[in-house]
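Each structure below appears as structure tokens.
Just so you know, all these numbers are worked out from the coordinates, no wet-lab data involved. Since this is a predicted model, take the numbers as computed values, not measurements. Cβ atoms are built from the backbone, for glycine too; each structure is taken alone.
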Structure 1
Amino acid sequence: MRGTVVVSFGRDRDYELRITAGDPPLPTAQEGELWLAKQFDELGCTPRSLVGKILILDKVLEVARDAGEKRFAGDLPWAEGYARAVLATLNRTSVRVDVAGDTVG
């Protein structure tokens, strides 16, 4: 298995996205970060920092928040793209994005 991303919008509202060894290779970290940056801009996400600096964890969280639960439930290609970008960018095999709790772990 290559990795798993769980995006949670609240209790019993988790979306588990698994990227397996049989799937195409993950993007590079730079490609993943570019994908997240593009989504951040397209979704009109707002930087969390008052000075405007956007950290990668902010992009991961805000893209999930602004894409919304309906996107994860109904647009599997987009959701898989998100998971692939997150795994590649953070260089992890498991990531939990808790939108309701405002955390990435």
Structure 2
Amino acid sequence: MSILDESPQVLSVTEATGKGVAGLVKAAEAGEDVVVERHRKPVAAVIGVTRLRELEQLEEDLRDALLVMSRAATDDGRRTSLDEMLGRYGMRRADLDGAGDPEEA
């Protein structure tokens, strides 16, 4: 899957300049991805806000998937109780409420 459309409009910097900002914005609003090249190398892309939001959502989904996969790969099945974990840090459940001082444990 490509981030941009399968066949985005490709313009040189000179062509993009000729089209102007208004022309580039109009294309983006219409859902068209525009790639701007300098010396036949892509240097910029113009996309609509709707497409940008889709890409941001995809980025978030990928982060979530990576977290799930990382946890699945490192899960050895052992579980630690809250009380055991608190004890390792010299705390009790009451300390979580602010009811006690961790140094009093």
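Which of 1, 2 yields 1.00 for FRET efficiency 1/(1 + (r/R0)^6) of positions 39 and 71 (r between Cβ atoms, R0 = 30 Å, to 0.05), as computed? The read-out comes from structure 1.
Among candidates 1, 2, the computation of relative contact order in percent (Cα under 8 Å, 6 or more apart) that gave 43 used structure 1. One of 1, 2 was used to calculate helix-only ellipticity at 222 nm (-39500 (n - 2.57) for each DSSP H run of 4 or more, over all residues; to 500), giving -16500; which? Here the read-out was taken from 2.
When distance in nm of label points 7 Å out along Cα→Cβ at positions 23 and 79 is worked out for each of 1, 2, structure 2 gives the greatest result. Structures 1, 2 were shown, and Kirkwood radius over Cα pairs in Å at 18.7 was computed from 2.
In this comparison of 1, 2, the computed figure 3.6 for distance in nm of label points 7 Å out along Cα→Cβ at positions 63 and 87 is attributed to 2. Can you spot which of 1, 2 the value 1.4 was calculated from, given it is distance in nm of label points 7 Å out along Cα→Cβ at positions 15 and 95? Going label by label, the one that fits is 1.
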